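The following blocks contain the structures, represented as structure tokens.
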Structure I
């Protein structure tokens, strides 16, 4: 398995109105646009907004359905990753994904 990235599709509506997009997901989409080679190095899945998000649940359990989420393949040690109590899989969420991608795949980091 390769590292698996899950993102939420933009343009959903909910009880607050909409259409909406995920701000953290938009940042990750920007990283993918800046570094298009990542699209061939990662297994990327875009999901609709409503839960349950079964493909994510299958890998890291019901408690970690928020996207963006990167489920690590285990080939690259990353101490900052969380571990799913339900499955034992390691993962990163939101902008914590970016430093990992920089370390593993050699992409640029955001300027501090």
Structure II
């Protein structure tokens, strides 16, 4: 899914960051990051979320960034990825709520 890499490259360039700057912030090598940008390496949800956080957007935002670059045959896969990301974001939100609740109980008790 090379368009994800292209979207990441566009985001990086908008920030004016080099590949080495981003790779250092992600704690990966420059060649590893370059492979993400070129679409050589498939990106997992965890890494996608990490990259999105770095750029201050949601992981779905990377997938939605200029969808015109996405080939039509990837539409189904893109939809599935969005659904997974939405589920993860909901899980994260629920966990945050639970953590706040536990913290408040401990603080009172």
Structure III
């Protein structure tokens, strides 16, 4: 299970490589402003995701005297964020569909009996 900031960083990269500032803006937009990431936090998240081989640096350039890195999903990263999206969608369906929720609870009760 991914934490919300990591999930939205990976989701931000689904459509292609981005640099930090754009990732921050996309995370905010994709989460409907419920996840806001400061620059320092973003780079800690990017380091963890790179260590886990979910993202990689695909381009580095100097802009206005500062290094700018572009990050992209690895195939593992794409698989991970899509799997997490499916897991969240299934969980939401159980919560929002009363009939499905009752069937799920009934199966659980049967397995406990």
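Quick notes on this structure:
- At a computed 0.96 (Rg/Rh (Cα atoms, Kirkwood Rh)), which of I, II, III: I
- Entry that produces -24000 once helix-only ellipticity at 222 nm (-39500 (n - 2.57) for each DSSP H run of 4 or more, over all residues; to 500) is calculated, selected from I, II, III: II
Laboratory data are not the source of any read-out in this text; all were calculated from the coordinates shown. These figures come from a predicted structure and were not determined experimentally.
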